[in-house]
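Scrolling down, you'll hit the structures one after another.
Each value in this text was obtained by applying a stated rule to the coordinates, not by laboratory testing. Keep in mind that what you see is a predicted model, and the values were worked out from it rather than measured. Cβ atoms are built from the backbone, for glycine too; each structure is taken alone.
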Structure I
Amino acid sequence: MTMREKIIEIATLADYPIAAKEFIDNMQNNHIFAFYGKMGSGKTTFIKSICEELGVQDTINSPTFAIVNEYEDANRNTIFHFDFYRIKSIAEVYNMGYEEYLYSNAYSFIEWPELIEELLPEECVKVYIEEGENEKRIVRIVSEK
């Protein structure tokens, strides 16, 4: 397996759709994406932009309390958006049947993956969002494919 890294810079809020399109163009055959970043770093905003670029018509918001939201893209493909911020234990994740979601071949976008790190599949693409100067965001995508 070869390690791949891609950097996308987001200078302003208006640049999110452009960055989302670039992200989608680089998804290849990957389906599981873990988004790392501090609170307020733009994880939800970026995932929302990706979903919009994929043609999701539903209202897209963080599944903080629901843990997972399910959307459908323009091609009727399923997208799962997870937020594990409020997860109290790994047992909770097992009980929600996470395997059925992650191994369904649907797109899975995961916020706060560090709380379930041991459950992430090997093929999971890691997406790091860091805050730069003047509210700029640096998105670093790391995959092993």
Structure II
Amino acid sequence: MNRHKSRENAFIAVFEAGFSSNDLDDILAVTQELPEYEEYMLDDFALELIKNYYDHADEVNDMIQSKLKNWKANRISRVSSAILRLGTAEMMYSKEDMDSVVINEAVELSKKFAGENDYQFINGVLGAVSKELRGNSQS
């Protein structure tokens, strides 16, 4: 599975977990075991993205909130919030420094799943996260 599909499937799992009375482990078990969910299977990379977000949720949320200026995180749609959280977690905790790729992938996810202009917001927030983490070199 390519990383684009891995990121998309990680997003779908995290987004679904936000609406479900099941916890993330239950959702992950379903997506890994049932043949009808084969297109949503989570490979090692997707699982790492999800684990990084959930293991560091407070730090990730704090980083996002610090980039929202006069906004509160609860004003962000659930779709955009899931995309931002996964992208931020990947930039903060991945072993690779590929911020421009992460931002591009998040923008593409937002164009597919979020509101019409949400991609601009996501690009701006993740660009600010990258700038704080790495300076001007990768944003």
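Remarks
- Entry that produces 21 once relative contact order in percent (Cα under 8 Å, 6 or more apart) is calculated, selected from I, II: II
- If Cα extents along the principal axes in Å, for residues 38-109 alone is computed and equals 39, 25, 23, the structure in I, II: II
- With distance in nm of label points 7 Å out along Cα→Cβ at positions 14 and 126 computed over the structures I, II, the top value is the one for I, the highest of the group.
- Calculated for structures I, II, FRET efficiency 1/(1 + (r/R0)^6) of positions 94 and 118 (r between Cβ atoms, R0 = 25 Å, to 0.05) is largest in I.
- Which entry (I, II) yields the derived value 24, 16, 14 for semi-axes √(5λ) of the Cα gyration tensor in Å: II
- Per distance in nm of label points 7 Å out along Cα→Cβ at positions 70 and 86, the highest-valued of structures I, II: II
- If helix-only ellipticity at 222 nm (-39500 (n - 2.57) for each DSSP H run of 4 or more, over all residues; to 500) is computed and equals -22000, the structure in I, II: II
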